[in-house]
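Next up: some structures, all given as structure tokens.
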Structure I
Amino acid sequence: MAMNFTGAASCRVDIAQYYNGTTFDVPASTGAMTICAWFKATALVTNQRIFAKSELNSGTGSSLYTVAVTNDSGTQRLRVVLRTTGDTALNGATTTITTGVIYFVCLWYDGTNLKSYINCVQEATTGKTGNVAIDSTFPCYIGDNPNVRLNFNGIIDDVRVYTRALSIPEMQTIYYSGGRDDIVFGLYARWKMDEKYPGTRSALSLLKELKDDRGNGFSAVAEDAGYALAFTAANGHHVDLATVNADFQFVAPFTIEAWVKPASIAAGVEKFFGTYSGSGSNGISFGRNAAKLRLTIHGLHDYDTTNNYLTAGVWTHIAVQFFNGLFNKSAEFFVNGSSVQTLTWAFGSDPGTTLSGAQIGANGNHNEYWGGSIDMVRVWKGLAVSNAAQALYIYEHPQASTTLKGYWKMDDASGTSVADVSGYSHTGTLAGTTGVPAWEESGAWATPTYAEPISNQPT
């Protein structure tokens with residue numbers, strides 16, 4: 001099998017151990033490397049990653065190694081990147097990459113030279129020495145780049161990492177056998193992508209787990225959006241959250257985020273999350289004011305974005321971070337991973353913390369009900385991450401954090417309860433004046449799907 005990537009912002013495969021505190025790395029003192037993969041592009045844009053290990057925050061020389069298709073003076077070409085103990089070298093190939101054509105590509109390094117190969121033919125070379133750089137904090141993706149969204153659009157198959165430089169005959173054996181070879185010496189990791197047949201999906205397992213065929217523990221995952229809840233505002237649909245305690249006493253700084261799909265953007269206020277007191281003077285809520293985003297500090301202030309950011313029937317990831325300034329309080333809004341506006345309230349105050357309720361799909365006090373769908377709500381007492389514009393948007397699994405106080409993935413799929421997977425046990429209960437929110441399959445983000453293999457079709 002292979003995997004088909006759509007080019008969408010979250011459509012990638014993550015080398016899964018990153019979420020357990022470590023990521024894919026070659027062993028220390030690795031003085032040679034070969035990375036090979038098969039791909040077939042469906043569409044070509046400026047820059048697309050086939051395989052990449054890079055730091056999360058963008059910066060100069062941020063990649064340890066990548067295999068990519070990039071625009072070179074108006075022509076799409078293979079590019080490989082490798083950092084050793086001193087620097088990062090780029091190596092541009094000469095063959096023009098076109099859509100619909102199957103390519104077998106290699107990044108090749110022997111401790112003296114870095115080379116790129118297409119279909120076992122050398123494309124370019126540059127001198128380079130030193131051991132391959134390692135860094136356990138750098139994520140590693142198939143079909144995307146960790147620091148800037150460079151998603152691949154097309155099919156990728158049989159990705160391998162060797163801790164040695166393959167010989168040309170060995171490359172040819174892999175190529176002409178269509179991956180049915182026994183070149184295992186120095187094979188450190190291999191993702192064959194043959195775990196499932198096209199079109200199959202299990203409601204009980206939303207993970208597409210790609211096994212590391214070498215058994216070194218570098219499993220990879222592509223997690224789909226799973227399930228969501230559909231709310232009808234006119235029927236008072238909401239989710240009541242249990243154990244309203246200090247976890248929900250939000251004062252600056254705090255972060256709220258979710259994927260939302262409004263049924264309408266007509267004039268009016270609807271909230272997807274809120275906390276409240278009986279007097280209405282405490283707590284916070286976040287949602288929409290028509291198509292604008294609104295954060296409310298109850299009894300004190302509304303922060304409304306200047307522009308419209310929501311579209312009826314369209315999934316959008318929205319987030320807000322509320323923080324202290326010098327003699328003010330500020331709210332920074334994010335839409336689909338980008339900071340869109342920061343609003344400041346001079347001499348502003350923190351929300352009151354005497355609470356009586358917390359809800360998903362309402363403002364916390366059985367009012368301002370949300371109409372439409374909601375998925376993956378997370379609330380943080382603190383600023384969630386240093387690079388919120390990207391990490392809030394792209395990570396279905398957060399890194400371990402004591403500030404994450406509520407995380408409702410909405411993947412329960414049935415029943416009247418919504419699990420809180422943050423570890424703080426704020427389980428939700430479906431409620432409404434007429435009926436309750438309905439479970440549905442979510443379309444919040446795209447993930448790769450299984451496709452017919454291309455590695456058995458050498459050109």
Structure II
Amino acid sequence: MITNFFNTKISLKYKVLISISVLLVVFGFILYGVVRDRSNEFFGKQEAIALVVTDKVANEVQEIFTYKKKLVKAFLEDHKALLLKITDDLENDEIYDEFNAKLQRYFYDYFSSSIASDKGELLRFTFGDIGEICIVDMQTYLETGKQKIRIHPNATLYHYDILVHFMLKGKKYLFICTFTSDEIASLLNASAPLDHNLFIVNKDKDFLIEVTKKGSRSALDRQGEFSLSENEQKHILASKKIEGTFWHVLDSYDCSYFDRQEEALIKDYVMVFVVFAVIMIFMGMFVLHNIKKKVEVTDLNKNLERLSFTDALTGLHNRHYLDKEIEHKWNEASRLNQTLSIAMIDIDFFKQYNDFYGHVEGDKCLNQVAQICKQDFRRANEFCIRYGGEEFMVVNLGDEEDKLLRHIEVFIKHISQNNIDHASSEIGDKLTVSVGLATTEKREYEQSKDLIKAADDALYKAKSLGRNQISVAT
């Protein structure tokens with residue numbers, strides 16, 4: 001068919017024009033398919049990110065409630081004498097004010113408390129009338145022994161309750177401890193990927209918004225409409241049920257961000273099409289070869305960039321990656337008023353390990369420690385790098401110092417549980433690590449390098465105190 005076309009009596013000029021037109025139409029359809037594929041690929045990646053984030057957030061919210069319930073029980077146990085005074089004299093405001101003051105010091109997000117009999121009769125409460133939802137949840141808990149957490153609207157502040165039984169003089173009471181949603185909102189804020197929105201909603205109540213990055217739904221400017229609209233529900237990328245609550249964590253995309261991505265793809269499509277049309281007039285098929293080369297060079301540059309950020313031995317990020325990211329994290333922490341933390345990790349007596357076992361085994365040891373570090377510090381708000389030699393670093397954005405300390409203690413425990421032999425260690429026969437931690441929570445630093453130096457100084461202190469421990473910069 002192509003041969004017959006070129007053998008016709010149509011002038012060469014028109015043959016070229018027709019050929020170029022056909023090629024342009026074909027190329028146009030090809031470009032359109034590429035744009036659609038890239039758009040679908042981009043959307044698929046965002047969905048994958050959303051699935052990971054919602055799963056992690058749901059688990060961490062559940063852990064927050066579990067931990068809070070344990071702390072409330074511990075608090076009640078520690079203050080039984082004060083509780084006895086309250087139950088003996090329920091009308092004494094001074095005693096109850098003292099009790100509440102202690103609760104406020106114990107929990108930074110504490111709001112109020114109430115005491116009820118095991119029949120549900122309210123004996124003492126902090127403010128006004130108890131809301132209808134609070135009463136319903138209390139009765140359900142007394143009947144079933146199970147609590148499902150949700151936001152309770154209140155004229156003073158939207159909140160959620162933690163319900164705990166306690167005993168005094170053989171009598172059973174119910175303690176209702178009320179908290180703001182600040183800790184959960186901070187978690188959503190720290191965990192939300194770029195241009196994603198994280199919500200906690202009650203799906204059974206027409207997707208009623210419970211908590212966002214700004215706090216409870218009372219902080220939203222939605223003119224009284226707090227349920228996600230049908231259009232907003234279409235933008236949901238992932239959803240995860242939070243056990244023990246009425247809630248689901250939702251990750252939805254920012255429409256403007258996705259529109260910008262699509263517009264950028266379309267602009268690329270139009271630009272390539274125009275360039276291709278111009279070049280086709282002068283160079284024909286030669287341009288296809290050049291485009292192919294350009295794509296190969298682009299892919300190669302991306303691979304080289306990825307390799308430049310990766311430590312060849314351990315597969316962790318390297319110093320080059322830290323230099324690129326640390327200022328972004330520093331500025332983000334300042335902008336969001338969040339804590340930025342640096343943990344310096346050093347393998348104890350690693351030079352002796354290398355001298356005793358050899359460099360091949362030393363490399364294996366570094367890899368084992370790196371994999372434990374990578375596994376333990378894999379949350380969305382943190383990353384670990386190989387800082388150099390036997391030193392590793394963890395950069396964390398958003399965690400409070402106490403929470404991160406517990407996380408590091410688990411890491412040190414995992415190192416010990418791995419039972420890596422270290423016959424040349426001066427403190428035992430197994431491999432150990434020392435950690436220096438510096439955070440911006442209780443101390444201000446002018447630059448990120450000052451925070452890194454503080455972590456390094458804390459590491460030096462941990463080593464000077466005998467190693468196999470954590471030292472916190474003060």
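For Rg and Dmax of the Cα atoms in Å, for residues 248-319 alone, the calculated result is 19.1, 59, so let me know which of I, II that is.
II
With distance in nm of label points 7 Å out along Cα→Cβ at positions 296 and 344 coming out at 2.6, pick the structure among I, II it was computed from.
I
To test your reading of the models, identify which of I, II gives -1000 for helix-only ellipticity at 222 nm (-39500 (n - 2.57) for each DSSP H run of 4 or more, over all residues; to 500) when calculated.
Structure of origin is I.
Matching task: 159 is the computed value of volume of the Cα convex hull per residue in Å³, for residues 272-407 alone. Pick the structure from I, II.
It traces back to II.
Assuming 0.40 is FRET efficiency 1/(1 + (r/R0)^6) of positions 144 and 440 (r between Cβ atoms, R0 = 25 Å, to 0.05) as calculated from a single structure, say which of I, II it is.
Clearly, the read-out refers to I.
By the measure relative contact order in percent (Cα under 8 Å, 6 or more apart), tell me the structure among I, II with the highest figure.
Across I, II, relative contact order in percent (Cα under 8 Å, 6 or more apart) peaks for I.
Matching task: 24.2, 77 is the computed value of Rg and Dmax of the Cα atoms in Å. Pick the structure from I, II.
I
Each value in this text was obtained by applying a stated rule to the coordinates, not by laboratory testing. Just so it is clear, the structure is predicted and the values come from calculations on it, not from any experiment. Cβ atoms are built from the backbone, for glycine too; each structure is taken alone.
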